[in-house]
Every structure is written in structure tokens, then in C-alpha cells.
1. Matching task: 22 is the computed value of relative contact order in percent (Cα under 8 Å, 6 or more apart). Pick the structure from 1, 2.
2. Which one of 1, 2 has helix-only ellipticity at 222 nm (-39500 (n - 2.57) for each DSSP H run of 4 or more, over all residues; to 500), as calculated from the coordinates, equal to -24000?
3. Given a value of 16.8 for mean count of other Cβ atoms within 10 Å over residues 62-69, calculated from one of 1, 2, which structure does it belong to?
4. On volume of the Cα convex hull per residue in Å³, which of the structures labelled 1, 2 is highest?
5. Identify the structure, out of 1, 2, from whose coordinates mean count of other Cβ atoms within 10 Å over residues 54-61 was calculated to give 17.1.
6. Identify the structure, out of 1, 2, from whose coordinates FRET efficiency 1/(1 + (r/R0)^6) of positions 86 and 126 (r between Cβ atoms, R0 = 25 Å, to 0.05) was calculated to give 0.00.
Structure 1
Amino acid sequence: MTMKKKEDRRVSMTKRLLKDALTDMLRDTDIYHISIRELCEKADVNRTTFYKYYGSQFDLLADMEKDMLDFLSNAITEHAANPVRIIETSCEYMENHLEFVRLIINNNVDPLFPQKLFSQAVVREAALAKYGYKQDPTELEYLFNFITYGAYRVVCVWLNKDDREAPQQIARQMIRFIQME
């Protein structure tokens, strides 16, 4: 059993090194011009090891996005009754992973990222929880897009500020915006 944990820790550390290296490289180079050789050199990881976990730099990026989407989905599920806490927790995560999140939202590393985020059923349910199904489906679709993409843009502006408000403060502000009727 101890042996398994040690292996898991090594795998986790290797993946972390690769993710950190990709984040660092994406600052200056678009993903289409990052080679596996350069990525492995930067991470100090053997190419064979890289291919043990990922097929390409795009698979690595997808894994990084999945980490973020899983975290956000879990935060929504865990704090379903408290929308302010969902936003606070999400903003805290993004602030703790600021460099990668900024790359995702600013540099078009993956222009489809917002769609991946908002296509999660848990996001839709949380965004529309207050409104229920008292409105027709067309109105709900507009409302969902208004709330989610509006909130996404607010988060983008917030993340790009050097002197950002605390996650708790921006969460309360966003809830005030959403609750305006």
C-alpha cells in the first residue's frame, strides 16, 4: 500500500512539472509552436515519461483545463445552497492558479474554454437555481447566457487587475449584479 502512494506521488509530481512547464512556455509561445522535446527539457522530464501520460501538448492542456473544470464543478456541488461561497471558492482557486487562468482567458490558448465551462450541467443548474422553471425555455436560455457570460467577463476583468479585490468582495459584487431584477 505504501508503494502505491509513493508511485502516485511521483506521477503527480511529474504531471505538476509538465503543467508548470507548459504554463511557463505558453507565456511566450502559442501551443501550436511548443514541441514535446522543448516541453520535456523545460520540465526536466523524459519524453518517454511524457508519452506515458499524454499524447501531445494539447492533451496536457486539456488535463489542465479538466483540473480547473473539475474544481469548479465540485465547488458548485459542495456549496449549492450558498451562491456567494461558490463564487468565492472559484475566485480563490483562480487567484491561486492566476498565471494559468490568465493564459486561458487572455491569450486564446483555448478559445472554446468558456463553452466547456458553461456546457457543464452543474453550472447551468446553479446559474438558474433562483429562477426555477417559471419562465419559458427561450427566456431561460437567454438568462443563462446573460448570467454566465456576464459573470465570466467580470471574472476576466477582475483577474487582469493588478490590485484585485479579495475573492469574497468580488463574489458579493457579482451576486448583487445577478440578483438585480
Structure 2
Amino acid sequence: MALSLRDVRCDPIASRALAELMHDYTVAEEEGRVVLTKKAGTMRLFLHALDDLHQWDFIQHKGMLNEREGLRARSATLEQQRESWKVRALMAEAQLLEATAKPVSEVRAQNVSDVRYASLKRFLAKRFHPDYAAAQGIEKIVRNEIFKEIWGEVERLDQAGAGTRAAASRSSAAA
């Protein structure tokens, strides 16, 4: 049975498939068949029946469905990521508001006291640590005992401060 362009135009599926193929091929009718010639080359397709165009359309449709499913999956992933980032942004905003709610003078005083405390620790370590003490005899022993007593208290304060900071960070994270 001969295939003509008129037959193709009358069949909606074949007509749609041919319209898609015409982007890359020129269409001609010769000797009872439709011939498609590649525009950028010499490749030719010979169509003998409408079923050839129906198969091409089916393959294209199946490819589009697969692509659509892939896009749907990516969209769901992006939606989840967006929600995750939204939660993180809200948490960061809450932490920022909490930090800015403290009076500036309180924050400065805390920073100044931290710097002064670190400076005092360095001074005591250089002044009384046995490795740095230039004294001899009994004076060295006395400095060593003073250092042990003072440094024990310094370490206790460090541990108490670390516990307070950890508790404060846990309470701010829970809020």
C-alpha cells in the first residue's frame, strides 16, 4: 500500500510526528512513499506506512515521560532542600535576634573581662611557673608552691566557665 503526504496529514499522530521530524528533515513524496532527507547531510529515511510514524511518535512520547519523571523527582528533592534551608535560616535568625537582644555594654564587658582574664593567666604563668622562675633554692620552692595553689584555682575557674558556656549554648540551641 502506497503512503502519501495526504494520508499522513489525515492521521493526527502521524501528522504530529512528521511536524516534529520536519525540524531536521525535508519531506518529499516519491514512488508511493514519503522520503525524509536530513537538512544538514545526505541521510534519508523512507517511510512506507503510517505505522512508521506512529512508532517514532511512541518512542518520543516515552522519552518525554521519562524526562518528566526525572524532573518531578528533582523537583521533590529541591523542595526538601528548600525546606531544610528555610529551617536553618529561621534558626540562625532566632540566634541573631537573641544575640542582639543582649545589651551592647554587657557583651563588651564580657569580652573585656575575657581578655583581662587571659592576660592575668599569662602573667601568673610567666611569673610563677617553675620553668620560668629564675629564683634559686627556697625562693624557687616557694614560687612553685604558690603557682600550684594559684593555678589550681585558675583551672577550677576555667572548668566552671566552660560549664557555664556549654549550658548557655545548650539553652540557646533548645530555644
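Taken together, the values in this text are just the output of simple stated rules run on the coordinates, not laboratory data. Because the structure is predicted, anything quoted here is derived from the model rather than measured. Cβ atoms are built from the backbone, for glycine too; each structure is taken alone.
1. On the way: 1: 22; 2: 12.
Value 22 for relative contact order in percent (Cα under 8 Å, 6 or more apart) corresponds to 1 out of 1, 2.
2. Values: 1: -24000; 2: -26500.
Considering all the candidates, the number was obtained from 1.
3. Details: 1: 16.8; 2: 10.0.
Source structure for this number: 1.
4. Result for volume of the Cα convex hull per residue in Å³ over 1, 2: largest is 2.
5. Label of the source structure: 1.
6. Details: 1: 1.00; 2: 0.00.
Checking each candidate, the match is 2.
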